[in-house]
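Have a look at these structures, which come just after this line.
Quick note: the coordinates plus some simple rules give every number you see, no bench work behind them. This is a predicted model, so every value here is computed, not measured. Cβ atoms are built from the backbone, for glycine too; each structure is taken alone.
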Structure P
Amino acid sequence: MTQSRRTIFLADMQSFYASVEIARNPSLRGKPLVVCGDPALRHGIVLAASPEAKAYGIKSGQPAWECRRLCPWTVFVRPHMQTYIDYSLRITRIFEQFTDRVAPYSIDEQFLDLTGCEKIFGPPREIAAAMIKRVWEETGVRCRIGHGENPLQAKMACDRFAKHSKAGYFELNHDNYSVYTKDLPIGDLFGVGHRMERNFHRMGVRTIGHLAGLPRETLVRRWGVNGELLWLNAHGIDYSTVPPAVGSAAVQKGVGQSLTLPRDYAALKEIEVVLLEMTEEVCYRARALGRRGTIVNVYCRGADFDHPSGFSRQKKLPEATAFATDVYPFVCRLFRRHWDGKPVRTLGVALTGLVDCREQQLSFFSRQEKKNALNRAMDVVRQRYGKTGLFRAASLTPGAQLFPRATRIGGHEA
């Protein structure tokens, strides 16, 4: 099984949020720095840690108190999300000077297709070195690059090897993929989470090489399409491509928002206020894309970590819509039907199955034109004066989160 030879990079920024904070304040260099939200608002979770902090065992996802236990002199910095977005865009512009095929994978990771660019910039290793140098000189952030013949190989090269290389570069290809990956733990394979890792361990599969040695049919019978994908990943096979432009509304499949609440919510009235605000936000974003949703999803996670509870349920809407007045009743029904009545920590609402706003089912009874006019007027006010320019009275009641979150990005300070 062969694939065409391509030159694909995955560029990853080392400890991105922490690196940006150090670039902005060089006096922090060399210190065990942790970028962390506000513990009082339940955002005291590590978002990024400098290499010096990681040396003490601190890693992303840990609570702030655990950082103090591991390293009493940890330096905490509150996140500045808009700054991180700005730096990410600056880095994208650097990469676009090498190729027009740049696809951000996350705020600190970007795929690049440099196939054919070797004739202009030289061998891939030299291109990577030039990129790493440019990013460092222009942003103060260290970049690591994985090189492969497809996005999977580039991702594996970066995550498993380039990040541990002094040069910050490593190449995997069809000829050496199995040599370098066969002895890696099965949990290191892209696409294998903790639950799948446990499943493989029960089967006696502990390395990527073990998985690669299994018949494809064995995995397909047990896990269907996902089994097929994991078998391909174990062999370094990936048929995806890096698009020449970032995704647009035409390919976006859904719009969603989730929120970790500042405290445990036990009262249905307070929970439904937050669900209303989230429904308004999701519908607004769908309209901004020129889309309507056909399916609504509600997510809930309980507050008791020792006895996990919660649900994720969806329902097909009677007709495609991006109006909160249409969607919210279904959100409430889904929540009431599946909520166990115990305190809630996290909520989420999503619209999926998006279709073009111009595709509309006509009805004598839905008053679509009035709804369109009303929501267009609301959107204009919101665009001009912000999220709090026009809001429902429920957002003034206890438990509402519109105002606390109005100036935040991703739940953190902008």
Structure Q
Amino acid sequence: MSNRDVLITGVGLISPLGKNTAENWAKLKKLETGICHYPGDGLPEFMQYIGKIDDYHLPDSISPRQRGQLKFLNRAALFGLSSVDEALPLESTHLDHIEPGRRSLFVASGEHNQIGAEFMYPAIKETLGKEWKDTDGDKFNRSMMDRFNPFFLLDSLHNNLFSFISAYTGFMGPGTSLSSMPPCGNQALALACRDIKLNKADIAVALGYGSWIADIARYELQGVGRLSACSAGAASYRPLNVRRDGFITGEGGAAIVLESAESAKRRGAQVFGKVLATSNSFALNEDDNTAVPPMVNNRNMATAIKRSGCSQSEIAFLISQGDGTQAGDRSELESIGSVLSDPSIPVCALKPYTGHMGPASDLAEIIFGILAVKEGYIPATLNFTETEKAFSNLNISGSPIMTEKTIFLSTSYGASGQASTVLIDARKS
């Protein structure tokens, strides 16, 4: 690795809380949530609370030819595109000095729109007899040809948005599309950072997007014990709380632009912060390889702090994954208690503001952390009252706290044991 500094020079965010970064931040400071009640035909009550985006804006700079290609992008991908446009507005971003081959792009997808193949339902309903065996196959085929989206296969490809954004922005350098559970949003940022450190790129975009509000996806999450029963409505998402019972899903997109210090200075870019370190690790639950292993974030948090060269006394706060499940939060709090020599460092969880947006949440939380540091502010964990006795020594923020420190740490993990940590210095410029 070279000694090149990796700066953050652009951020973009769309979530159920707001259609751009400013709206999201303003509502977070007011302790608002984007989780709402959406009545659904035949849906159980717990599935009627989601973080849904009702209004969003697509780039005006898309050419007529490119606009025609938008039909190949699914709902979640459009949120990703919207966040990239905010983070990297092409009409005002001067990239002429950077060759397309020196621009990297890493896209993390967590999209579940087509998991239930709902597009087939009208044709099935039209051709279904009194019994499944009475279905008219020929009639079904004819009905499908008339009713379904002919681009449904393209709609389900996770690398579709990567191709579109690469062509739209001219980011033709090293890059890839990741498709996984969290922490692939953080992993996309780590890969983008690595490209700049290795001098393979001068600028890079890390994007996370996802939509977890499809009915079938939520039924599956409920089946494996991840979803909240929503007994307290929109306030049921209670990460780190002793009464937590799972998360509430959402959708959105978050983009972060990384750039070498030399390139940022040359084009006079606004600097939001500096990436001090990233770390990724994998731990396995030997009893169940689909479950969260004990102390899931221990190794990557400790490694990131060591790589950064900063002391724990410099850390303003820690943003936890906070998915709100009993096992997941316990594993994470055990990790935090093990790694932090100073338990007074505030810990917060931010997903109750937006709902769990998959990989989009990874990068959204980093953006929230940057904005918080700029205002000397540590965000509150929405709906938090008290944690388990075993973790009562940790400083979990149930209300906003002021700080003068500028470094924060953000962690993420997946149920299978992947974990990732990013350490940022958002020093006031």
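Going by relative contact order in percent (Cα under 8 Å, 6 or more apart), which of structures P, Q comes out largest?
Details: P: 14; Q: 23.
Going through P, Q one by one, relative contact order in percent (Cα under 8 Å, 6 or more apart) peaks for structure Q.
Between structures P, Q, where is distance in nm of label points 7 Å out along Cα→Cβ at positions 22 and 278 highest? Don't skip to the answer; put the middle values down first.
Working: P: 3.6; Q: 2.9.
Ranking P, Q on distance in nm of label points 7 Å out along Cα→Cβ at positions 22 and 278, first place is P.
For which of P, Q does distance in nm of label points 7 Å out along Cα→Cβ at positions 110 and 342, calculated from the coordinates, equal 3.0?
On the way: P: 4.4; Q: 3.0.
Among P, Q, the structure yielding 3.0 for distance in nm of label points 7 Å out along Cα→Cβ at positions 110 and 342 is Q.
Work out the source of -11500 here, i.e. which of P, Q gives that when helix-only ellipticity at 222 nm (-39500 (n - 2.57) for each DSSP H run of 4 or more, over all residues; to 500) is computed.
On the way: P: -11500; Q: -9000.
The read-out was computed on structure P.
As an exercise: Kirkwood radius over Cα pairs in Å, calculated from one structure in P, Q, equals 22.0. Which structure is it? Don't jump to the answer; show the numbers that get you there.
Numbers: P: 24.2; Q: 22.0.
Only one of P, Q returns 22.0 for Kirkwood radius over Cα pairs in Å, namely Q.
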